[in-house]
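What follows is a group of structures, each given as structure tokens.
Bear in mind these aren't lab numbers, they're just calculated from the coordinates by the rules spelled out. Because the structure is a prediction, the values reported are computed rather than measured. Cβ atoms are built from the backbone, for glycine too; each structure is taken alone.
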Structure 1
Amino acid sequence: MVCQSEAAEWSLLPSIGVKGVYNDNLLLTPFPHDVSYGYFVSPAAEFSGKTERLEVSSRVAADFVSYYGGQNSSFTNIFLPLTLRYKTETDLLDFTGGFARDNTLMGELLTTGLVLRFTQRNQWTANPSWTRRITEKLSVQSSFQLNDTTYENGLSLGLVNYQLLGGSGRLLYQLTEQDQIQLTGSYNTFYTTNASLPIHASFPGANLSLTHAFTETLTGTAYGGPSFVSSSSQTAGDSIKAQSTVWLFGGNLTKKFEDTTVEVSGSRNIVPSGFGLLIQTDRAGLTVSRDLTETLTASFDGSGYIVSSITQRADGGNFPEQRYITATPTIAWKFLEWWKLELSYTYRRREVDGFSDVAMSNGTMFMLTYYPPKLAFSN
């Protein structure tokens, strides 16, 4: 009898960064305000492990943050993500999720395009999936998602806690070496957990996606399909119900040159919000990254959002349409083997229906990061 054990490779990459920030309108308000200054101390550690069948990765990180001026506050962000992948000859088990404690301007703004009151957000997520290969070209996949979000002092700021639960089934077919098609059916449910006037919504949907590799360096994906939204909100003496059909769509195009990568994307998605609503977010984005030298990299990240509500507020009030634009050029210099310096500028612009004034902000960020030697071992 011969016993064999799988070889395993493990690595740990610690780092610590110090960041200084300046913003002339941190909260994106159209009303009079002062400039804000702040600094971050950000320790982190990237962990990964790999065997022939199992892959594990995580980037545990924290931000110790202090703001002064227009926004006087100190808080701590915590990020505990986890990614697992286990594969056999015919099956692939995936898990992504974890815990994140951040602030609403960092997390929810970039997801929804909505500016919320400045507070801490705690979010648990779990997204397991199972993919089984039926033939060389055909696979089936089932997945589940959980999102449990709470806000610190949320009710006093007009924010409510919520949960999002969902599941999906998917067929994946490799048409050619360059083309893959996916057909997905999904069901999601959203409900508030601490609102005085509860809201509940469900939105089953179907989606067709096509990915095409035009060349080895140019790939594109396009998808679309309907989502059928049913919602109910409980008022003091009645229940308000509504139904609607929302067409979701999106796509991206990625081109890789020798030292430059360009990605153009656009989408319409349904996302939950701390306002206790399901939000329709139309987003267009452009990302460019270029290696100027072996140690110097320049990048640009820009996005535009049009945001409107799908479900109705429990008090019957209307949620105004909002438009948000952000653009961030960044330059990064790895000036020594274990040291990296980053400098960026961010422009943001926000418009809200019913407000005559436009909110704009200009911000800069300076960050110095030290990466100690990577620890790696195997058995």
Structure 2
Amino acid sequence: MSEVDDSDDAEADGLRKIIHVDMDAFFASVEQRDNPELRGKPVAVGGSSGRGVVAAASYEARTFGVKSAMPSVTAKRKCPELIFVKSRFDAYREVSRQIRAIFHHHTDLVEPLSLDEAYLDVTEDKLGIGSATRIAELIRQEIRAKTKLTASAGVSYNKFLAKLASDQNKPDGMCVIRPGQGAEFVQSLPVRRFHGVGPKGAEKMDRLGIVTGADLAAKDIEWLRAHFGSFADYLYRAARGIDLRPVRSSRIRKSVGGERTFSRDLSSGSELRETLEDIIDIVWGYIERAEAKGRTVTLKMKYTDFQIFSRAKTVDRPIADKDEFAALSRKLLEEVLPLPMPIRLMGLTLSKLERDGAEEPKRPDAQLSLL
């Protein structure tokens, strides 16, 4: 396996050495590790009730099409042998602390994205190893030895490429994108692999004749701005493998949230309440993964005429748990029922955060789509 350019030329050219480490099916893998009876079987972490949602799925379950944020009833239909286990965030946090200690053994420039993934800048590593590839290999070995779990890693000269690379050879794999290879690598990928391009965005691009990174790179910035607005600048740079963002060991995140666009417009109170429960489950999972604590819950809705309405509630101390988050969310919905017209989208956000939560490069609003 080739290494990121570890010579003095890399630093002379202003290139960084970036590693993105992503644990493999983290929640489900912890459950399989701690319960030998689950090993080799399709496992979903989450609720199995009618309103339950899959928070994470083992690779055995993923072969059946089971994935995170999927309704549990759908997951069970896809994989009748699926085993549901309740989430144990205390256990996941403990493993996360072990993993981060390994990261900090090599560099102080660690930017967590969630409990199970992080960026590392090892341009100047603590142990003087010098090779980003070798450091990534050592980190994966240390994680396996100390946690009995596997991690995948991507190594490159910027964050965007490193994150793409970590997903390339999952699970338990590694990919290195050397200086000079970024544009070619990106342009060979389907645009759906670009972080921030969701299913709806990919559908729009497909209608415009954009299927691969090469198709995207062929469009000039004016054309992209005309079709994608403020998202165009990100797409233009991404199609060329360009990302100038530094790894930030501490950053202030403004919010954690998610939203869901419906296949049909909803208006009845019972449908809206049921949908809200699904969104509560998924968004609280995001909050737990980000280890975020906040004081404001915001309910967002988009009417059929595309007008956006939101209502928020702020408390005087961090929201204690999912039950309180759910209660505040339900209260916000009840305050606006009945609605003046049907809605096509609903979302929840936790803000006024008091703990750091790292962000993944996405659209400017940094919201996580539930589509």
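Tabulated results
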read-out	value
Answer label among 1, 2 for the case where FRET efficiency 1/(1 + (r/R0)^6) of positions 18 and 170 (r between Cβ atoms, R0 = 30 Å, to 0.05), calculated from the coordinates, equals 0.10	1
Structures 1, 2, by distance in nm of label points 7 Å out along Cα→Cβ at positions 154 and 338: label with the highest value	2
Read-out FRET efficiency 1/(1 + (r/R0)^6) of positions 226 and 322 (r between Cβ atoms, R0 = 30 Å, to 0.05), computed value 0.80, structure in 1, 2	1
When volume of the Cα convex hull per residue in Å³ is computed for each of 1, 2, the largest belongs to	1
With Kirkwood radius over Cα pairs in Å, for residues 202-305 alone derived as 16.6, matching label from 1, 2	1
Computed 13 for relative contact order in percent (Cα under 8 Å, 6 or more apart) - originating structure among 1, 2	1
Answer label among 1, 2 for the case where helix-only ellipticity at 222 nm (-39500 (n - 2.57) for each DSSP H run of 4 or more, over all residues; to 500), calculated from the coordinates, equals -11000	2
At a computed 1.00 (FRET efficiency 1/(1 + (r/R0)^6) of positions 106 and 130 (r between Cβ atoms, R0 = 35 Å, to 0.05)), which of 1, 2	2
